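Asks: Next come the structures, one after another.
All of the numbers you see were taken from the coordinates with simple rules; none came from a lab. Because the structure is predicted, anything quoted here is derived from the model rather than measured. Cβ atoms are built from the backbone, for glycine too; each structure is taken alone.
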Structure I
Amino acid sequence: MSLTILSIIESPTHPKLSSLYKQMGAREIKVNSSRNAIKALKTYKPDFIVAEFFYGYGNNYAGVNVSNLDVLLSALPKYSPDTSTIIFVIKEETQFVEKLNKLYPIYGAFLHNTPEHAIEACLNGEST
C-alpha cells in the first residue's frame, strides 16, 4: 500500500521531505496554502497532511482560530475523514499545539529539526 501525502508548504522553513517520501514510495501532492489544500481534498483522499503550525496570537486570525490550520482541519471530516495530520512547529510555539489538538486530533507534532527517521516512523504508524 502506497501512502499519499498532502504537503502544505506555506513558508521556506517547511522541512524538505520530498526525498524521504520518494524513498518510502509515497505520492506527494504539494500545495502552498490551506485554501488550496481544501481544494485538493475534494479530489484526493490523502493518508496524511503535513503542514507547519503557526499560532494565531489573536491577530490575523481574529482571535477565533487557534492557528493557520483551523479552517483546513475543520474541513477534514467532510472531505477526507480518514486523513491524519502531522505538523511542524517552532520550539517557541510548542506550548500552543495542545490547544489545536483539543479541537482537532493531531497525529504527530515535530520540531523542524526532527530527524527524518522519526518522521518516517510516524508515517509508518510506529511510535517514536
Structure II
Amino acid sequence: MKKKWTKPVIKHGKLTIYNYIVQYPEKLKLGKNFDIGTFTYINCHYGVVIDDNVQIGSHCSIYSHSTIDEKKGRVILQKNCKIGTHTTIMPGVTIGENSIIGAYSFVTQDIPKNEIWVGVPAKFKTKIKSN
C-alpha cells in the first residue's frame, strides 16, 4: 500500500525526510500540495514563498541571498509553476503562476505567468495557452 505524503518537519540546515535542505525555515512560506525534489537547496534568509501546487525538480538551488555578489531579495514561486531539475533561481525573483522553467536553467529575472523559460541565463521560449 502506498504511504500517504505528509508535510515534512523542516529544520535549519538539516535534510528533510524527502532529502531537500532549507536554511532559515522560519522565513519559508509553504502553500498546499507542493513538491520539492531530492537534493534541492533553499536559502530563505530574505524570504521564500512557495505557493499551492508548485513543483520543484531535484538538485535545484533557490537563493534569497547570494554570498557571491551579495544580492538579496524574496523569491516567490506562484501557484502551479514548475521548476525543472538542476535549475538555479537567484534573489528577488518571482516565477509567475502556471509558468515552467526548463531543466538546468539559471533564472535572474522575474518570469511572467503562463510562460516557458529555458537556458543560462533563462530566456523566454513560448507562451502557455490557457484552457
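Asks: Looking at structures I, II, which one was distance in nm of label points 7 Å out along Cα→Cβ at positions 35 and 75 calculated from, given that it came out as 1.0? Please report the intermediate quantities before stating the final value.
Replies: On the way: I: 1.0; II: 1.9.
Going label by label, the one that fits is I.
Asks: Matching task: 0 is the computed value of helix-only ellipticity at 222 nm (-39500 (n - 2.57) for each DSSP H run of 4 or more, over all residues; to 500). Pick the structure from I, II.
Replies: On the way: I: -9000; II: 0.
The value was obtained from structure II.
Asks: Relative contact order in percent (Cα under 8 Å, 6 or more apart) computed as 14: which structure among I, II?
Replies: Details: I: 24; II: 14.
The structure behind it is II.
Asks: With mean count of other Cβ atoms within 10 Å over residues 19-26 as the yardstick, tell me which of I, II scores highest.
Replies: Details: I: 14.2; II: 17.1.
When mean count of other Cβ atoms within 10 Å over residues 19-26 is computed for each of I, II, structure II gives the biggest number.
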